[in-house]
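Structures are listed in the sections that come next.
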Structure I
Amino acid sequence: MADLLLDSSGDLDLSTNDLQIVEGIEAIRQELQIRYRFFIGEWFLNRDEGTPYHPHILKKNPNEAKVRAILMEVARTTPGVVEIRAFSTTYDNELRQLAVSIDVGADVDGEIVYAPFVIEVPL
């Protein structure tokens, strides 16, 4: 798996004045970050695509089991992810930021590579 490298804000990384390619486990991390930051209804060409934060997660007293199931499904359906070994979330109400800590097994060129990630999602 390969993709164009994005910076921490999700824009193309042009720090070297050229497009850069990210591959392997870092491409999987970047894909997870994109998927967790992509709200359902955000893309005008497909309003059904994205993570359903508004109807299920960003509400008063959300069902924690449902929130966990939704966020795990996002990871489980990410291309290249074959296993989730650990998963937890932390919400910082003051910063309005969700942190997803996840340890995944990913298929990188036919070999399973394990890596822990922390994906921060501004809400």
Structure II
Amino acid sequence: MKTTLNLIKANKPCREGWQKLLNYLGKIKADDEILELTTILKSNGIKDAIWALCAVYDQEKNIRLMAAEFAETALIYNNDQRLILAIKAAKDYANRIIDKASFDAASAAAWDAAWEKFEQIFLKYN
């Protein structure tokens, strides 16, 4: 996946991450040169590379599918059926099998499931 420094800058990156990337690239300002996300991964690490997805163009489908794949790994900790259905809905929406309303409904149910799990853990320690 690709972006540019101008696209990243337009999304208001944190100052520290921005400077780290510029230093790695040997640049002092933003430009429109194509920048691979793998370069950001090497320079700044996984958190900044994931954040930079907001500055990627023409990749909405792939970003949605990747997010669904990341979410599948979370099922190790909480295999609530609502989460499983939300992941399927995210993939189906990315592939244009379902509409936005169906995706939004599955997403809301997944948030409910995640929040319930959070409350259980929180109450356990308080």
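Each value in this text was obtained by applying a stated rule to the coordinates, not by laboratory testing. The model shown is predicted, which means the values in this text are computed figures rather than measured ones. Cβ atoms are built from the backbone, for glycine too; each structure is taken alone.
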Read-out distance in nm of label points 7 Å out along Cα→Cβ at positions 7 and 55, computed value 1.0, structure in I, II = II
Where does the value 11.6 come from, among I, II, when mean count of other Cβ atoms within 10 Å over residues 39-46 is the thing being computed?
-> I
Where does the value 2, 10, 19, 22, 20, 15, 8, 2, 1, 0 come from, among I, II, when P(r) over Cα pairs in 5 Å bins from 0, in percent is the thing being computed?
-> I
Highest-scoring structure on FRET efficiency 1/(1 + (r/R0)^6) of positions 31 and 79 (r between Cβ atoms, R0 = 30 Å, to 0.05) (candidates I, II) is I
Here helix-only ellipticity at 222 nm (-39500 (n - 2.57) for each DSSP H run of 4 or more, over all residues; to 500) has been calculated and equals -7000, so which of I, II was it run on?
-> I
